[in-house]
Structure P
């Protein structure tokens with residue numbers, strides 16, 4: 001769990017014991033997509049489990065990600081929807097383009113070979129996440145926390161902070177009783193001291209706090225961004241600070257993960273890479289003019305093979321693989337095989353296993369093969385797409401920012417490869 005291999009252990013459990021595995025006294029791990037859609041549905045009586053509070057960024061402050069009160073959760077989702085999907089925001093794609101351009105120029109300036117020096121090696125793991133963080137903070141606050149022209153470096157210490165913080169969050173979600181300790185006075189004081197730090201997650205907390213307070217009061221700043229939408233739709237300063245911080249952080253790691261998974265699987269397979277280049281060329285996207293200006297998202301998402309590559313990357317390595325547990329309602333319920341589940345049983349999702357279901361994706365489901373999306377008929381493709389959509393949850397828990405995230409991923413993955421260098 002803390003070592004980052006929880007999803008692999010869960011997949012192993014699925015292969016050994018089937019689609020429903022008991023992983024604790026009252027906890028079941030489920031790999032049945034139909035059942036998960038049922039419990040995540042808009043009218044489902046299932047509710048978020050107490051383990052969801054382990055995802056709090058601050059012990060005593062909830063966000064749309066952690067509300068256990070479903071009425072409050074749905075109300076906040078409705079309030080935030082237009083902010084997350086970009087409808088309340090100006091120049092979303094233009095902002096994304098500016099950061100991707102900065103990344104491309106960084107690569108050309110610092111990492112391409114020249115006659116005078118040996119080319120340097122770029123850690124794209126750092127670059128992809130800092131790029132996504134810069135985009136997320138720019139879309140949220142109209143002010144990136146770092147300069148994407150230097151996204152090959154963790155200048156704020158954010159990544160280092162996340163490497164320390166994520167294992168703690170996973171531990172709290174796995175062992176709910178520890179959550180009570182995290183809200184104790186001693187733990188709260190520790191969090192407060194972290195929030196005031198000038199580096200790491202403290203830098204992020206302070207950045208969100210300062211940007212949010214600029215939007216309230218007599219001399220408030222008005223802007224058509226995610227935070228601006230929150231203010232216009234009536235969120236208090238405290239709510240906006242918490243939700244703005246979440247929007248920025250939630251838009252960084254999953255998107256960064258998706259970008260680097262795409263780059264890894266395509267640049268290490270010459271056949272896939274060459275087929276992508278052939279598709280780009282066939283659509284006139286490798287001409288000098290097209291390489292000067294970034295291609296629109298509307299154009300990119302219509303490219304069949306690029307779309308297949310990105311869907312396959314979501315499938316082979318989902319951006320988030322946590323349990324996201326829900327509690328069985330009063331009266332209990334039954335698993336698809338008719339085994340009874342008492343009320344209060346926690347049901348976790350085994351997303352890694354679901355995306356390797358051979359009955360849906362074929363006998364080579366453990367292999368990265370984008371062609372599977374083009375070889376099948378429309379009915380089969382629809383079934384596969386419904387499965388991959390579960391990477392972003394579904395029903396009343398669907399990721400609010402998935403459309404903007406898809407834009408970032410399409411554009412970053414395509415543009416990094418467009419350059420002939």
Structure Q
């Protein structure tokens with residue numbers, strides 16, 4: 001199949017064509033030619049949008065589906081459809097389903113069900129059996145079966161000795177440990193950020209220190225073992241400061257932040273709407289600004305969606321009983337592009353959702369360059385659109401962004417010799 005992309009502005013800081021407008025010719029999934037004014041004859045598909053921008057395909061380090069066993073929340077098919085609409089060509093899929101992805105069969109199942117899709121699914125294996133924090137899984141077997149990293153998802157490992165053993169073991173094959181920093185004792189089964197709102201609404205609060213003390217522990221363990229670690233969805237100013245200091249000391253530490261934590265803070269909550277119940281919780285405005293500054297100075301490496309679909313029965317209930325999480329694959333880029341433009345330019349946002357997550361996950365860089373595989377997101381950063389119940393492609397609808405007007409819309413993706421364009 002021959003595809004021609006006309007007059008696209010290339011946003012790819014690993015490409016010599018960065019911030020320049022060119023035509024791109026793609027033959028059978030390979031970028032064949034990048035030049036001005038390519039003639040339009042003999043192409044199967046010509047893509048020619050006003051104000052078209054392209055970048056290497058976007059990568060999400062942090063998302064969840066429901067399948068297997070919880071297909072009512074999200075199937076592989078619906079999750080991939082949602083990812084396409086959000087511009088993602090690669091997803092790191094957390095082991096959130098039950099049973100946990102703690103054996104090679106579970107990893108092979110995900111890979112077989114999502115093989116040859118336009119969105120590449122990279123399963124994350126569980127760090128511990130049943131993700132219960134007690135006994136390390138056969139990490140090397142999971143790695144050989146195709147696990148792209150290892151995590152117990154939101155169940156941060158509390159046993160420090162076990163965490164040390166894991167960090168030592170993964171060095172043998174340069175594996176990636178991804179952890180959600182949270183001290184369960186300090187969390188005290190809280191629901192929202194500990195502060196004025198938790199007092200106002202009479203809800204148990206989740207203190208910042210529950211995240212920060214776990215980050216501090218894992219930084220020390222990382223130093224002790226001379227290993228590496230990735231912190232998922234950090235949320236506090238002190239967490240940013242701790243990671244910045246560790247990086248300055250030369251420790252191999254990376255981190256991501258969810259896009260909605262860069263926009264929403266605890267004062268935006270519309271209690272008792274359970275669509276504001278997320279983990280980690282929405283923090284203070286000062287925390288949000290610190291997260292943005294952490295992205296700007298490179299302390300935080302990547303922006304993730306933290307996509308966590310929940311069916312209506314899990315959200316349409318009392319706040320205390322509702323599950324944590326919101327859907328965000330379709331809105332993650334638009335949140336950043338709409339609400340962060342005074343802090344982060346477009347090139348920085350695209351870098352944090354395309355280049356840096358590839359470096360962390362070791363997904364092929366696939367720069368926009370002649371001879372490389374076409375792994376591309378097509379978008380218009382200035383196009384406005386309204387997000388509503390009728391245009392949600394996820395099976396779940398748990399989001400606080402209904403009826404928001406966004407700036408920045410995805411036109412389509414190209415990956416794995418497949419193309420999907422949205423009119």
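Rule-based calculations on the coordinates, nothing more; no lab input. These numbers were taken from a predicted model, which means no experiment stands behind them. Cβ atoms are built from the backbone, for glycine too; each structure is taken alone.
Looking at FRET efficiency 1/(1 + (r/R0)^6) of positions 231 and 263 (r between Cβ atoms, R0 = 25 Å, to 0.05), point out which structure of P, Q has the largest value.
With respect to FRET efficiency 1/(1 + (r/R0)^6) of positions 231 and 263 (r between Cβ atoms, R0 = 25 Å, to 0.05), the highest-scoring structure among P, Q is Q.
Where does the value 20 come from, among P, Q, when relative contact order in percent (Cα under 8 Å, 6 or more apart) is the thing being computed?
Derived from Q, not from the others.
Comparing Rg/Rh (Cα atoms, Kirkwood Rh), for residues 159-278 alone across structures P, Q, which is largest?
P
Tell me which of P, Q gives 0.90 when you compute FRET efficiency 1/(1 + (r/R0)^6) of positions 15 and 111 (r between Cβ atoms, R0 = 41 Å, to 0.05).
The read-out was computed on structure Q.
For which of P, Q does distance in nm of label points 7 Å out along Cα→Cβ at positions 63 and 119, calculated from the coordinates, equal 3.7?
For distance in nm of label points 7 Å out along Cα→Cβ at positions 63 and 119, the value 3.7 is produced by structure P.
Say we calculate mean count of other Cβ atoms within 10 Å over residues 39-46 for every structure; which of P, Q gives the highest result?
Looking at the calculated values, the largest one is P.
One of P, Q was used to calculate distance in nm of label points 7 Å out along Cα→Cβ at positions 87 and 399, giving 1.4; which?
Q
Output the label of whichever structure in P, Q has the greatest value of mean count of other Cβ atoms within 10 Å over residues 55-62.
Sorting by mean count of other Cβ atoms within 10 Å over residues 55-62 in descending order puts Q first.
Computing helix-only ellipticity at 222 nm (-39500 (n - 2.57) for each DSSP H run of 4 or more, over all residues; to 500) gives -16500 for which of P, Q?
So the calculation was done on P.
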